[in-house]
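Multiple structures are listed underneath, in structure tokens.
We did not get these values from a lab; they are worked out from the coordinates using the rules stated. Since we're looking at a predicted model, the values are computed, not measured. Cβ atoms are built from the backbone, for glycine too; each structure is taken alone.
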Structure P
Amino acid sequence: MRRVPGVCGSVAAALLLLAGAAQAGPVGERHLQTTDATAALRDAEHRSTVRVTVWYPAAAGAVEERIDIGPPGRPLFLVGAVGADAAFADSRPRPVILFSHGFGGSARMMGWFGTALARAGYVVVAADHPGNNALDKMTPAGAILSWDRAQDLRAALDRAAADPTVGPHLDLKRLGVAGFSAGGFTALVSAGAPVDMGRFMVFCGQHPADGVCAPQKEFAVSVEDRQRALAAPELLAEVAHASDDHTIPGVRAAFAIAPAIVQALPPEGLARMKVPVAILLGDADSVAPPDTNGRVAAAAIPHAQLKELPGVGHYDFLGACTPAGVAVAPVCKVAVPQDLTHQTAIDMALAFFGETLGAP
């Protein structure tokens, strides 16, 4: 495990970094749709579809519009700006980053990260995970069949590669994966970490108050609810595939932000991972406690990079909260300015993927 320094520098330095990013070229956004064989098991309406969002460097002059989350004119979370269906900046293929959102989140909630990577030259392909996203009704199956998130990313990548507009711009020989929280778990699984849900359930039975085992703000699923879901007749066939190999072929690097559900990843399996891994976490995270998640993964994965941010909690990695968000959203109670946290994540990811995939 290789540790890298935590947060440093002043607010002024962070603002200079943000100003530099703002001077880069525009970002385009396209929405696609694909299907996944397990999506219907997880989706409340038993739909087999998966929504896909693609962010990419757009042509100069593309008109960007705000995509912040919340009521018009009174957003709760700041995401950024994109040019809807804008033309690509050029014709050359670019490295690809698959992205997985957190438990009950969405691709757009993490758009601050995806659009920053796109502005730096990557093509980012993100999925909204069925039954476990902020736009649809949450389900116990969506909460417990977490290994199927990797299949969502694989389906999203296949759809993007087959798209006549997006596909020609993907350099699939330079493929990385990233994710936040349950998406960090997804990134590790997509990069080769094996899954043992029995191990996770034993851990939660012994530590029901641990942040990853306790009912979540987004969807209050208890340990008992998870046990019932795992034993549900309609899910048994899929549960039998939990320990399958869920690696996405071609993934060369994985970046995990505040990874959760790490107790479902046996240390001996993490020790066999071949691709480079970088982990960023906050040392004040009570939702995915570092001692049972990020630090465990970093200690087991060969040569993993680990950066810890002092005073940063789990939800600090969501879109930046506005004053309106602070007033109504419990996840907006943060101690460290989110701009600093976000910029640290962006800088670390760009350095990591630049080293492992090559500059875009």
Structure Q
Amino acid sequence: MFVKESRIKPDGRQIHFYASKPFDMPHDMPSPDVQAAESTAHLRWHPLRMEWVAYASHRQNRTFLPKKSPLAVTTLGEEPTELPPGDYAIAVFENLFPTLSQHAPLPPVMEIPTAASKGVCEVVVFTQDPLTHLGALSIQHIALLLQVWADRSKAHAAAGCKYVLAFENRGAEVGVTLHHPHGQIYAYPFIPPIPAQEFAAQRQYTGGLLEDMITYELTGPRLLHARPEAIAWVPICARYPYEVWVAPQKAYGHLWQMPESAIMDLAATLKHVLTAYDRLWKKPFPYLMTLHEAPYDSEHPFDHLHIEFSPPYRSEGKLKFLAGTELGAGMFVNDSLPENKAQELREAMYG
């Protein structure tokens, strides 16, 4: 279980604080002294790909590698940041430069369908410590983060959003502009293409698709770590050389449906993966981590959430660039075998 406190910042944005035990919360909420440009965000329909594209030119001048991170705790006598002092563990607040907003302007009228960029973009600050990282946090802290994701996802579902994606970009190689440990949450007004395709495949399969995949990975060469209620493995169909999936062994569509024991096993498994990544080359390992939960359109007994890691390296010092066949045709080329990369990661994890 967790304790939650919510406040309104001086500029009107919501902020939520989480901890594993009761905490004292100051009443004064700071906001950075930054004048965000008026939102121009809207959606345009791509007729050939049959998907929405977001346009948010007001984000051009968003914060980029500042001397002091706006995610640090505000200190007396210095310019205000996003966070007040306090003994909370995790904070979530609305992004100052959102692509999706509940106050999105009306879209332009064009020759193709357009729509308001309605939704929510939130920043999730994993910890007040700017010098640590997700994998260095305790299993209990990572479990709290999973509960925070569950709480925000449930709130956005209740508010009418169609899909919620929690994710973390780690490292300059994937475009990180603030190095304080943090992630983001996007609550969409539609179901984006990748989760739509993944969960359509699960629902068309006879039985549990991901459960069956997990069954043959439990004793296979791509297994990284298994606990009674969670598992991590390099998928047999990995598109990226060091791609890893983490999932509960039982099918749950949403984190909020998982019992505490499964949350703890999932947190412990995540920590094993994150530790292995950093041990691999004995330096911080960049990645994109995304939580794939079920859409909110309907309940299905075999909807199975999972977490995907998509690291940008194909080997030490060599980036995996998405180029001709990947971007032009949508067919990935992986110039390594998942079984070999799983062996590397296992050696880093347990060696």
| Here relative contact order in percent (Cα under 8 Å, 6 or more apart) has been calculated and equals 15, so which of P, Q was it run on? | Q
| Origin of the derived value 6.2 (mean projected area of the Cα convex hull in nm², for residues 48-119 alone; candidates P, Q) | P
| One of P, Q was used to calculate mean count of other Cβ atoms within 10 Å over residues 88-95, giving 22.0; which? | Q
| When helix-only ellipticity at 222 nm (-39500 (n - 2.57) for each DSSP H run of 4 or more, over all residues; to 500) is calculated, the result is -7000; to which of the structures P, Q does this value belong? | Q
